[in-house]
Structure I
Amino acid sequence: MSRLRRFHFPVHGLLVLLLCAIAAAPLLKPGYFWGAHDARHDVYFIFEYNRAVSGGDWLARWAPDFSWGYGYPFFLIYGPFTSFLGMLLVRFLGMGYPQAVEMLFAIAILASGLAMYGYVRSWLG
């Protein structure tokens, strides 16, 4: 029985990865990004975070261009972690802003699939 259980776990893990790849596949479709519901906003969030970091503020709280150029404490209201990750993708991997948002979406899909797999595996034993 133990040998049989060990054999099935890699199959389940591969199944989770396959399902995550299927769920993330629309991100590769041309034109998908600009037609997506809320994806365009994330481009602006990452841009503003990157601009704040360029100004020397690594823990950005203020989005300098929001509210018609007056600025807005956007990163106090919404958690800045995804904008920070997107900024890292833009700065260190050289991605464009839309590609960084798509990569963050794909990472979120993969992380949620693996987290659910771990939860169900611990719950069912």
Structure II
Amino acid sequence: VWAKPPQGAPGDDIKPPDVQHLGFVIEIGTVRVYVSGDPINTFSKYDELIRPIADLQPDIGFLTNHPNEGEFPFFDGSVDMALKLGLSAAVPTHYQCFVTRNYDPHEWAAHFPKDGPEAIIIPYNEAIVYPA
């Protein structure tokens, strides 16, 4: 699935060739996992990006985000992605990934509504078993 509009997004200063970013929806048993890749900062505003993913009905999403760097969705945009995709759970990615671009994933989780997708934080270099 596309992580950026394939035709570009001039309003967001995204032009070819910086449009070939992909995400993935992977089915593992009965669970569908969405891996966002490196999405455009304004991803949740593009129905043409949201719809094909939502149609695949992913259960959990690994969402690339950052609190203040304009390359990826900000925390609120990440939450909006999770809600529009209909995720049951969301996991932040790209934290503990770069020395100078780190963020606290608990701050990301605090943006999720109580009745929204479950925010799951996987500690650095650890794993979880997601229930089927």
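What follows is calculated from the coordinates using simple rules that are stated; it is not laboratory data. Computed from a predicted structure; not experimentally measured. Cβ atoms are built from the backbone, for glycine too; each structure is taken alone.
If FRET efficiency 1/(1 + (r/R0)^6) of positions 16 and 88 (r between Cβ atoms, R0 = 41 Å, to 0.05) computes to 0.70, which of I, II did it come from? Value 0.70 for FRET efficiency 1/(1 + (r/R0)^6) of positions 16 and 88 (r between Cβ atoms, R0 = 41 Å, to 0.05) corresponds to II out of I, II. When distance in nm of label points 7 Å out along Cα→Cβ at positions 64 and 104 is worked out for each of I, II, structure II gives the greatest result. Source structure of the calculated read-out (Cα extents along the principal axes in Å, 65, 32, 25) within I, II: I. Please state which of the structures I, II yields -23000 when helix-only ellipticity at 222 nm (-39500 (n - 2.57) for each DSSP H run of 4 or more, over all residues; to 500) is computed from it. Going label by label, the one that fits is I. Identify the structure, out of I, II, from whose coordinates relative contact order in percent (Cα under 8 Å, 6 or more apart) was calculated to give 28. Only one of I, II returns 28 for relative contact order in percent (Cα under 8 Å, 6 or more apart), namely I.
As an exercise: FRET efficiency 1/(1 + (r/R0)^6) of positions 32 and 56 (r between Cβ atoms, R0 = 35 Å, to 0.05), calculated from one structure in I, II, equals 0.50. Which structure is it? Going through each structure in turn, the value belongs to I.
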